[in-house]
Structure 1
Amino acid sequence: MNKWYEEVRMEPGSNYVSSRVRLARNWKDYCFPNRLSDAQAQDLVRELRRRLSDFSDGAGEPIREALLSDIPEAERMAMRERRVFNAGILKRRTPVGLMLSESEDISLVLNGDDHIRLQLLSPNSHLYELWDKADRLDDFINQRVSYAFDDHYGYLTTYPTNVGTGMRANIVVHLPALSTGKQFQSLLNSMTRFGVTIRGVYGTDKENYGALYDISNAKTLGTSEREILDLVSRVASQLNSEENQVRRKSLESHRLERLDEAFKSYGILKYARKLSLKDALNYLSQVMAAITDGLVATEEPCCIYRLYLGIQPSNLIAASTEPVDREKLDAVRADYLRRELPELKEV
């Protein structure tokens, strides 16, 4: 079975990479995770695993269930890079449970930041479909676990920023043209006034490698789930439209330069013997943009976003059949890309 991130499509006019809906919930019979003793945390996880033993995605897909401590460290780190859970989960010393679908598009983290974190991921832009599915799964869980809920404030969570709906909606967009413009930061600042947070996925705010940007709602209190979905979708759509406008103008006046840039990037990716993560992400971004714009195509089907994840340090280590010295990761990364990238052709 393919992982969800292997299904990301590069289609004309669409720079959407992925969508996510995440719900934070707590069991009213227990203190928040950061207030639990070790014994209480063990009891919580054990009881949640028992009550949710029949948790399912509804389509018959197998659900993997384990304690995080039972999963090898390299695989845990790789899961973090694939967005199964956040970095803070890896630092927890008390028991953490994980329920994960085979395609990694549905996950439940037990006793993480909250008692229950339900997350759904999908390729491209499918926020509303994700919410419909998350809502059904949330009802399923709530039938087995009574949530901490206040009639005035809504769902009660460890962090005040999640109180209310307890929902985070995210869309990741690819913005290689917009992000190189002088007014890009001003554009992002103007978008945040609508109530969203926009962050670079890899790197820092000043230099985001790979040109992927994550758009999410900034608040969960005083707004409905539907309003959150509408807000994030609207901002993502506007950024997608502006990116397309810049790319169209670039193609009209600099088509040959764009084509040359794509093949140069591909040449380095395909033939280099050492590649830093920064360089690899930036070259992959150029190839992804050229495919989306219809300038080039791969001889065989290839999901470039899968390669974004595959070249991350822990994923390279986890996938290797031999021990990998982190000092040699640049060589391992180059070898991976030479192996995984199919031939490129001009359209």
Structure 2
Amino acid sequence: MPLGRVQVTDFRCLQSATLDLDPQFTLISGPNASGKTSLLEALYVLGRGRSFRTRRLEHLIRHGAAQFVVFGEVVTADRRTPVGVEGSADGVRAKIAGDKASTLAELALMLPVQIIDPEIHHLIEEGPSRRRRFLDWGVFHVEPSFVAHWQRYRQALRQRNAALKSGQAPAIVAVWDGDLVHYGDLLTEARARYVERLSEQATGIARNLLGMDLVLSYRAGWPRDQSFTEAVQASGAHDRQMGATQVGPHRAELGIRLNGAAVKDRISRGQQKLLAASLLIAQLKLFPDGSPLQPSLLLDDPAAELDDERLAGLIREVSAHSVQLIVTTLHGDFSAFGTPGRRFRIDAGQVVAA
């Protein structure tokens, strides 16, 4: 299900923009600081309910406006489904087919979107929470029950943490242990299965882009020699001391090793970017065959970030998969991914067909 018509209102420097995206390849050109990245950011927000650049919602609203609105149509063979996100001082609200989305995870299920941008190295460089979000976005799309299990786990975790923070008796805290462990085990099993499949896909891509051997692993968030039940029981005193649950899937980590060594602080910024791109491309390859979902991949000026050899490798990997490509570039004649179905030019926040 590619993204079709998109309308953006009062988002960063974009006062009003309308684009009819091509289902295969759309090229958006323009000078630096013209609004190209902001336009990709708006598309990302439409599929995620949050930005890849900032956590501060007020930064997304155009100066002088009260809110931003991003509207799109997800296209299938027989219908167009409207999807919309608006953000204001009161927070973010999303609608799908006219109905309010109960969680932002519904956006991810409806409109799967990923981005390869100059800050992609943060997936490797930052802490485990970013990699957990990366994993969960992927599992959402291959295990239909995962969203419900994730929501039930988060609910149990919030209730248990509230009891710990308020100093409730151990018996009261333990009321939530059953759901915490049950749904936590289901999450862990799903994530572990996904990491195994992701590693199979990412290994070859990383070898092509980096010339290095990649191994992924999943660390569950508690000691390996314990079950989750045993870990929760063993951590009881520490949980009460800290006022929060210290073990569980919410503390899990994606292990990443290149040529046998952990990558943290051991590879260059450029290598981090190529490694993160390898993981994202591998994730897109795991979308189920025959699924009506067609992921959208946003590429923010890839020629500016990579030398000719690495760019060629990235192009080969991306072009091998069925995704909707939306690419920004300084120059409108950028043809590395073939001939775009649609072209747009953006300058000073104004978008026109090119």
Structure 3
Amino acid sequence: MRPIMYVRPTSIEDAIATHARLGAGARSVAGGTNLYDVMKLNIERPEVLIDVTAIDGLETVETNGSTLRIGANARMSDVAGHPLVANDYPVLSQSLLKAASQQLRNMATVGANLLQRTRCMYFRNGYGGASGGSANYPCNKRVPGSGCAAIGGLDRGQAVLGASANCTAVSPGDWPVALVAMDASVEVAGPNGRRSIPAASLYRLPGDTPHMEFTVEPGEIIIAISVPLTRAGMRSTYHKIRDRESFAFALASAAVALDMTNNRIDGAHIALGGVATRPWRAAGAEAVLAGQELTDELALAAGRAALEGAVAGHANAFKIELGARTVADAIMIAAGRAS
């Protein structure tokens, strides 16, 4: 059994100072639904846990009329059911309600959810080198330079967009996909002060360094998420296709928000999940829709544009067609909502 130090700061400044004092072996924890999971798998072995849930003011949901601001420590279930979110941003509410189980949503926070690790089976069951692990599957996310067993291996669940020669692991989240579609930003605080990161820029492509997944710097903590209020937010949806209806990660998903005048699409916000190595903004699909009268054929054309450039492996080619049709269905669902 390994000893672990546990500390519970009561302010943002105290949390940052504690991390700086205790060094690289420290990790921040909120709901713990992902961190404790990867700790059990010997993927992460922190020496210190900094529990940020006692920090006041990080659980609020509020608006100034032009921006929705959600504290990082707000629970997923609370945010999903909040009237401001459910009424004005159904895509955000649905992305939370379709993620995990009710028990996990009651524990997990919306800030920590942004930093959850991939569910690639080779990542979760690969060898850990000096950090432990029992199976013999190389994984560049766990041990940089060891290789990627998914390439040439069992790749049904792997990415068809954004993969590299070193990693094909899918970004696992639902909530981040909706935030990327809605042009959200993430507020972080750290040793060098506070800054705002576009949600889309929070995630790195794997490239040659798949173990470097996020742009959050060491010692920084997420304190809030801001989403601009747009007319499209009310006409939005999060559509998720999975192997089973409950508590399963997406094979393909789409977050869609539409700004419409009668049946004409004035503008669209579209992002994909389940098919890419990070939440994937589908600018090509948005361009197909802009200024057009909506039809089933146009929606499918946009879906196909969203998957442009997709590259299949051995067993995941179905994701390309599935992804396109998921986007098309989401467009029609969103268009059917009252603005």
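Any read-out appearing in this document is the output of simple, stated calculations on the displayed coordinates, not a laboratory observation. This structure is a prediction, so every number in the text was calculated from the model and none was measured. Cβ atoms are built from the backbone, for glycine too; each structure is taken alone.
For relative contact order in percent (Cα under 8 Å, 6 or more apart), which of the structures 1, 2, 3 scores highest? For this comparison of relative contact order in percent (Cα under 8 Å, 6 or more apart), the top structure is 2. Given a value of 4.7 for distance in nm of label points 7 Å out along Cα→Cβ at positions 117 and 237, calculated from one of 1, 2, 3, which structure does it belong to? Clearly, the read-out refers to 2. Thinking of 1, 2, 3, which structure, once mean count of other Cβ atoms within 10 Å over residues 253-260 is computed, gives back 12.5? Considering all the candidates, the number was obtained from 1. To test your reading of the models, identify which of 1, 2, 3 gives 34, 14, 11 for semi-axes √(5λ) of the Cα gyration tensor in Å, for residues 53-140 alone when calculated. Value 34, 14, 11 for semi-axes √(5λ) of the Cα gyration tensor in Å, for residues 53-140 alone corresponds to 3 out of 1, 2, 3. When mean count of other Cβ atoms within 10 Å over residues 93-100 is calculated for each of structures 1, 2, 3, structure 3 comes out greatest.
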